[in-house]
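Trainee: I've put the structures underneath this note.
Every number in this text was worked out from the coordinates using simple rules, so none of it is lab data. Please read all numbers here as calculations on a predicted model, not as lab measurements. Cβ atoms are built from the backbone, for glycine too; each structure is taken alone.
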Structure 1
Amino acid sequence: MVFSQENIISEEILITNNSIQLPGTLSYTNSLKSQPLAIFIHGSGNVDRNGNQAKVNINANYIKQLADSLNDRGIAFYRYDKRSATEENLKFMLEDMDFYNFVEDANLAVRKFKNDNRFNSITLIGHSQGSLTAMLAAKKDVDKYVSIAGVSDDMGTFIINSYRLYSEEMGNMAKEQITELKETGTIETVNPALAHLFSKPNQPFFITWAAYHPSKEIKTLKIPVLILHGTTDLQVKVREAEKLHEAHPNSELVLIENMNHVLKTIEKDEDNMKSYYSSDYPLSTKLINTLESFIKKQ
């Protein structure tokens, strides 16, 4: 059944994690007594609840489009501004640069709705970096877990291997810096080519992020798991999804033809990056259909 947007109720909700503010939007249809709820966990960067990043002019709007699409199918959706997207949070974030803070934010979102009678299940959808965040948060009070464009290795290994796709020299350079960071807790002289990753403020965060190995963490999940990946994803290769599936053989793996990293259907190579900066490109229909089927499955 497809519902009209006129039947969708939208609520603005503010969740706080100590001094951190996490404003978000809950949307659901008023035509059902009880419905499944999807909570979206964003990827890296200052991603807002719509899937946009003001500082780098990304305006794909993909999270908002996904919310609207699943609402149309009778699935409630909660999305919130990542802590790094809210200007007021930045001074508090610098006091505690720990990756697990993202997990605690997700846990708070789950707790907000776990006893809400409007919803009969909670599915966490983790995108890119959020795949790991949601994976860690999905160990309690969650009924189902979805990874979209998630990586399978720890972040240090992933970065080294990603750079090696371009050149062995870059891969070795990254390995050298990451090894120093892991062994000493800092990088004395950051290579200018890697400054965007290993600036001094980022180094404590990177250490805590790289401490987790997604292929190990996913094995601990006892709930239904869906792994999704687009074949035109420029940022994360399909092999990452296949390795996650190998680590959790009971999971469902769906590779989506022509879907890119921001969940859009891409027919021409030149449109791939353009879709990051415009909301005009459509979401993958197969993505929406697959999510609906998985979330509603009894």
Structure 2
Amino acid sequence: MNAVIEARDLTKRYGSARGVEDLDFDVEAGAIFGFLGPNGAGKSTTIRTMLDFQRPTHGTVRLLGLDSRRDSVAVHRRTGYLPGELQLFPKLTGRDHVDAFTRARGSPRRTTAQELIERFGIELDRPVRELSKGNRQKVGLLLAFMHDPELLVLDEPTAGLDPLMQEEFQALLGEVADAGRTVFLSSHSLDEVQRVATSVALIRDGRLVVTDTIANLQQQAPVRISLGFAAPVDPDEFRHLPGVRDARADGTRLELSVVGSVDAVVKHAARHDTRQMTARPADLEDLFRRYYVTGTDAETTTPGGRAEDGS
């Protein structure tokens, strides 16, 4: 598959202030690429630099086979963009915005626009200053999607949308990917990303700390096992077992975090009078918490499991 986005050593500094440092990632055609990180990690800086709204300190980006700086006009025509801080013209209606964007792109209005208007219940005939945040966000989604772009760059796209509209939006992303178009989805919500993304990168303090497919990361994510015994059991018995990352006792109950096979845990538990055992399926939340909640350093991994220096 061809890479729709290729970032190499992408760096943006603001004087002595941190922006982003030495970002390397590829986004393949037809992928939904989740770009995760806490607020202030550098997600929006990456997007603005990638789309040539600001110049990089050094490094390069190619989008759709084109140089992001030299060919920025052509890139923008083929890209749909929804910024994290959506700014619309307050006195204009949604319809005015649609007409203006259609003229600016030099393309006829597509049937996609009307389909999106009906699907999301988009209000077009009131000045946007009178709209709620959620309804303004719907206008922004319409402007990003309506020209059937080859690449969609979406920064916190579900902000302000109610749960039903969030589900509808996720369904739309699936349809876009099925049609062979590519989505770069920036979000601080792991739950949102893991529902729709095929691969993901996590940025912390301006640096990428992990890049991999969702499937590979789920294999690394811990399973939470809860064991209930007839009498208290020393958690140290389990801490040395293969795959056990954490073991904590609470009376007669033992809580374990296990990566990979749970066979050793099950066999060891059978040595005791075990009354109950429950397991919560592997979830990326536990894996990612150590990257950007606890601040634990980790190797950066790329699809296929190849490790790179994350420093």
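Trainee: Here mean projected area of the Cα convex hull in nm² was calculated and came to 15.3; which of the structures 1, 2 was it taken from? All intermediate terms of the calculation are to be shown ahead of the outcome.
Mentor: On the way: 1: 15.3; 2: 19.1.
The value was obtained from structure 1.
Trainee: Using distance in nm of label points 7 Å out along Cα→Cβ at positions 10 and 210, single out the structure from 1, 2 with the greatest value.
Mentor: Largest one: structure 1.
Trainee: Let me ask another. I have 0.10 for FRET efficiency 1/(1 + (r/R0)^6) of positions 90 and 226 (r between Cβ atoms, R0 = 35 Å, to 0.05), calculated from one of the structures 1, 2. Which structure is it?
Mentor: Comparing all candidates, it corresponds to 2.
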